[in-house]
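Presented below are the structures under discussion, each in the form of C-alpha cells.
Any read-out appearing in this document is the output of simple, stated calculations on the displayed coordinates, not a laboratory observation. Since we're looking at a predicted model, the values are computed, not measured. Cβ atoms are built from the backbone, for glycine too; each structure is taken alone.
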Structure I
Amino acid sequence: MIIIFPNQPAALRATPFFVEEAGLGCWVQSEDEALLIQGERRLSYRYALHIPSQTRGHAPLLPEQIAAFEAAAYSIGLNDISQATGFWTLENGVLQEEPLRIAWSEEQVDAEALRALARRVLLESDQEAVAIEVAGRVEVVRD
C-alpha cells in the first residue's frame with residue numbers, strides 16, 4: 001500500500017522519508033495505520049529501481065553511469081522511467097533531498113535480478129543504500 005500525500009508539507013509532517021514522483025506526487029509505502037489516514041491509499045504492484053543522481057559524498061554521477069543503470073533496468077523489464085526526488089530527514093533534523101530516476105514496470109520482473117541490479121548500483125555509485133520496489137513493497141538494499 002502506498003500513501004499519497006497532498007503536498008510536501010503534509011508528507012514531512014507524516015514521515016521522515018518519502019518520494020516525490022512525477023505523475024504520482026509525494027508518497028511513501030507503509031502499512032502503518034497512523035500514516036494510512038493522512039493521505040490517499042493506493043495499492044501498488046509495481047517493480048522498480050530507484051536510481052540515484054549522486055554518490056554518498058554528494059558528487060554527481062556521470063550521465064553515462066545513469067544511462068547504463070537505466071539500460072540495465074530496461075534489460076530486466078523495467079520499461080518506464082519517472083523523474084523523482086527522494087527526501088529523508090537526518091538524525092540532526094536536516095532534510096536531505098536527491099533527484100532520482102525511477103525505472104519501473106507494472107509487469108512482474110525477476111525479483112532476484114532486480115536485487116542484483118540494486119547491489120550493482122549500490123557499489124558503482126558509492127551509495128549507503130538503494131531502494132527497490134518488489135510487487136509494490138519497498139525494499140532497501142544496503143552495503
Structure II
Amino acid sequence: MTSNLGARSITEKSGTLGFASKESDAESRSDEQVMSALKSAFRPEFLNRVDDIIIFRKLTKEHIREIAHNLLMAVAGRVKDMGMEITFDEGVVNLVSEEGFDPLYGARPLRRAIQRMVEDTFAGALLDGRCKKGDTILAMVDENKKVQS
C-alpha cells in the first residue's frame with residue numbers, strides 16, 4: 001500500500017518533491033509530520049497491522065544520474081540481444097539526466113527522454129543501414145545537444 005499522506009508537509013518546506021537539500025534536521029521534522037499525518041488518518045489498529053512504513057526522500061541529481069545509467073544499460077542489453085554492442089559516453093548520461101528530470105514529476109519523464117533521445121535515434125540508424133548486426137556503436141552528444149550513434 002502506498003499513500004501521499006504527509007507529502008504536503010514535505011513540499012511546503014521546499015516547494016516541490018524534486019531535488020533535496022541535505023538538511024537532516026528538516027528531514028527529521030518532515031518524518032515526524034508524516035507520521036503524525038498517518039496517525040491522524042488511520043486508526044492505531046490498522047497501523048499496527050502495517051509491517052513497515054517507508055518515507056521516500058527527495059531525488060538528488062546523483063540519484064537521477066544513477067537511474068539514467070541503469071535505464072541506458074537496459075537499452076544496451078536489448079541492443080546486445082539484437083547482435084550489436086552499444087556504449088554511451090558521459091555526455092549522453094548527462095543530457096538524458098537533465099532532459100528527463102522534472103522537479104514536479106521526479107524521474108518519471110526519464111524513460112520517455114531516453115526513448116525519444118536514444119532509442120528513436122538508434123532505430124533511425126537501424127532503418128537507414130548505419131547500424132547492423134555485429135557492429136559496435138558509440139552513442140554520444142553532438143554540438144546541437146542531440147544523441148548520435
Comparison of I, II by distance in nm of label points 7 Å out along Cα→Cβ at positions 4 and 44 - largest value held by: II
Can you say which of I, II returns -16000 when helix-only ellipticity at 222 nm (-39500 (n - 2.57) for each DSSP H run of 4 or more, over all residues; to 500) is computed? II
For which of I, II does distance in nm of label points 7 Å out along Cα→Cβ at positions 60 and 84, calculated from the coordinates, equal 3.6? II
For which of I, II does log10 I(q)/I(0) by the Debye sum over Cα atoms at q = 0.11, 0.20, 0.21 Å⁻¹, calculated from the coordinates, equal -0.58, -1.13, -1.21? II
Have a look at I, II and say which one yields 27 for relative contact order in percent (Cα under 8 Å, 6 or more apart), as calculated. I
